[in-house]
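None of the figures in this text is laboratory data; all of them are computed from the coordinates on show. Fair warning: this is a prediction, and the values are worked out from it, not measured in the lab. Cβ atoms are built from the backbone, for glycine too; each structure is taken alone.
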Structure 1
Amino acid sequence: MLSRVADCLFWMSRYLERAESVARLLNATFHRDLDLAGTDAGDDNRAWLSNLAILQQTVPDGVAAPHAIASWLTFDLTNPGSIIGCVNRARNNARGIRGTVGPEVWRAVNALYWQLRDADFEARARSSPFDYYQAVETGCHLFQGVCDATLPHDEGWQFIALGRSLERADKTLRLLAVKWTELNGLTDDSLKALEWGGVLKSANAFEAYQRAAGRVDPDKVIEFLLLDTNFPRAVRFSLEEASRALSAIDGFTDGRSNGRAERQLGRLISELKYTEPGHLVTAAFSDRLHGLLQQCLAVGRTIHDQYMLTT
């Protein structure tokens with residue numbers, strides 16, 4: 001496979017996953033603000049500033065109020081990290097390889113873009129954004145389903161899976177790293193449960209966590225989002241999916257890759273695999289999270305070098 005095609009497949013998938021992550025994060029923050037309206041905890045924009053840290057965004061001058069941050073992260077096409085910015089970049093990648101992805105995948109990406117760009121839909125979303133965020137989630141799920149159902153599960157499909165899995169692992173690690181620092185000192189049990197419930201909702205994990213663990217407990221939330229082997233956005237699950245995709249790609253290339261990314265990823269997965277539940281959260285937990293994130297970033301850089309992908 002040409003590196004240009006692999007690059008487009010990888011980033012098409014990764015940008016759409018990123019758009020969905022931003023939509024879920026913003027939606028969870030809006031609901032948090034509604035739950036805390038009229039209380040002392042609801043009078044600041046701390047959660048919105050933490051969103052910027054999770055997404056590695058620096059807002060322009062004059063963008064400080066929650067509604068301005070939300071608008072910039074949602075509708076601003078000049079912001080490549082906004083929802084519409086990510087969908088636009090995914091669409092540009094898909095357009096360049098329409099012959100590879102086929103009409104069904106192209107229609108799924110293109111239809112989502114034009115739905116979000118509809119002037120009436122955007123105008124309604126500026127006053128009540130929940131339908132907009134739901135449209136993003138639904139459109140991204142449709143894209144994944146169409147890819148799985150219509151594309152051969154060959155080397156190209158594996159690059160799509162690889163991009164999606166690495167993005168999920170990255171965003172979940174960033175979510176935990178920022179929220180652990182922000183919420184670790186909370187003493188109010190009700191507020192703690194609400195805030196960590198919001199963390200779960202930001203990863204679309206609330207219902208899955210409740211089935212697995214029941215009551216919201218910060219340590220158990222962290223263990224679930226890091227170590228669970230059944231939940232698709234848990235870090236270990238996502239990295240194992242990425243590892244399987246890398247192994248398949250190496251098989252399609254007849255072993256021409258040097259396997260360095262696979263080895264890095266294997267060491268990272270082993271660190272999570274052999275972590276003993278109940279002993280994960282320690283005084284040095286913040287450093288550990290940042291260490292895991294740096295390893296994840298190193299895997300991404302190696303993949304780019306190994307398969308000559310671009311950014």
Structure 2
Amino acid sequence: MGCMWGSYLAISQQPVTLMLRDSSKLETFQQEGGLQLETQGRCLPISVKAEIASESQAIVRHLLVTVKAQDTVPALKAIAHRLGKETSIILLQNGMGMTEAVQHFIPLAQLFVGTTTHGCYRKSQFHVVHAGWGQTWIGPAEPSVFESVSTSEAQALSEEKKQRILSSLRETGLQIQWEKAIEQRLWQKLGVNCGINALTALLDCQNGRLVEFPEGERLLNGICQEVEQLKHHLSIPREDPPLYEMVRRVARQTTENYSSMHQDLHRGLKTEIDAINGYLLKRAEALSLDLPINRFLVDLIHMKEKLK
């Protein structure tokens with residue numbers, strides 16, 4: 001996702017720097033000749049800069065974070081010296097629960113969160129295929145340090161950062177919407193991921209196979225019922241259409257796709273299960289609420305990770 005957004009930002013003539021983890025990533029970037037974006041039957045070479053994130057001292061003003069959920073805090077801690085009150089950060093990731101951790105150690109940066117229905121996958125480390133077009137919603141992380149300060153100067157700064165972020169992203173030509181109540185969007189995406197990701201990873205199948213058989217539909221329905229049960233206890237509005245119908249629709253629309261969790265397990269990587277189904281369990285535990293199907297999925301994924 002980071003390569004996709006970096007490509008479109010560069011195409012719209014905006015300065016882009018890929019912030020890479022270490023020298024091996026930078027060497028791969030150079031060997032592959034930079035970014036390549038495959039979209040609508042064309043493969044475009046994209047000219048962008050790349051650097052090892054922790055080695056520069058330059059202040060970062062706009063930061064789009066697309067790393068895996070479990071890598072968010074380590075990645076940001078590595079560049080904490082480059083982040084301050086001038087910085088706007090957008091978290092565009094699967095799962096929930098990262099905003100609280102980020103705000104804890106980077107309290108001055110303005111934090112936004114986003115969710116997208118675009119689909120993409122990599123053919124190689126820096127060759128990305130934009131496979132499915134969609135929409136992106138951006139909203140304020142809660143609580144925001146700027147929203148907690150009542151001075152007109154702080155409020156003006158917050159609004160200015162918001163407008164700069166939206167203007168920059170909209171120049172890409174991709175559909176961007178501001179969503180003040182972004183949490184509802186995040187819960188919708190979380191519910192879909194809870195239904196599809198772990199099951200496809202454990203069953204080693206494409207998304208669409210989940211709705212081909214009654215057993216799969218029963219499993220999906222049970223997962224969705226537990227998500228809705230938790231949302232009810234948290235006073236979060238129910239989906240319209242119901243979450244189960246939304247998950248079935250997404251599975252059919254992405255019938256040939258392999259979920260990100262399936263791809264992670266296939267590659268022997270740590271999954272985002274703790275930020276997806278595991279996030280449900282964390283919130284449910286605080287309410288003394290049991291979600292047995294989701295707990296079973298989390299345990300199975302953890303076992304698969306340990307047995308790889």
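Observations
- Each of 1, 2 could give distance in nm of label points 7 Å out along Cα→Cβ at positions 36 and 260, but the derived value 2.4 comes from 2.
- Across the set 1, 2, distance in nm of label points 7 Å out along Cα→Cβ at positions 60 and 108 reaches its highest value in structure 1.
- Comparison of 1, 2 - label where FRET efficiency 1/(1 + (r/R0)^6) of positions 20 and 276 (r between Cβ atoms, R0 = 25 Å, to 0.05) is highest: 2
- Label whose coordinates, when percent of Cα pairs over 18 Å apart, for residues 12-139 alone is calculated, return 53 (choices 1, 2): 1
- Test item: semi-axes √(5λ) of the Cα gyration tensor in Å, for residues 100-163 alone calculated as 32, 14, 10, pick one of 1, 2: 2
- Origin of the derived value -14000 (helix-only ellipticity at 222 nm (-39500 (n - 2.57) for each DSSP H run of 4 or more, over all residues; to 500); candidates 1, 2): 2
- Structure with the greatest value (metric distance in nm of label points 7 Å out along Cα→Cβ at positions 116 and 188, set 1, 2): 1
- Which entry (1, 2) yields the derived value 22 for relative contact order in percent (Cα under 8 Å, 6 or more apart): 1
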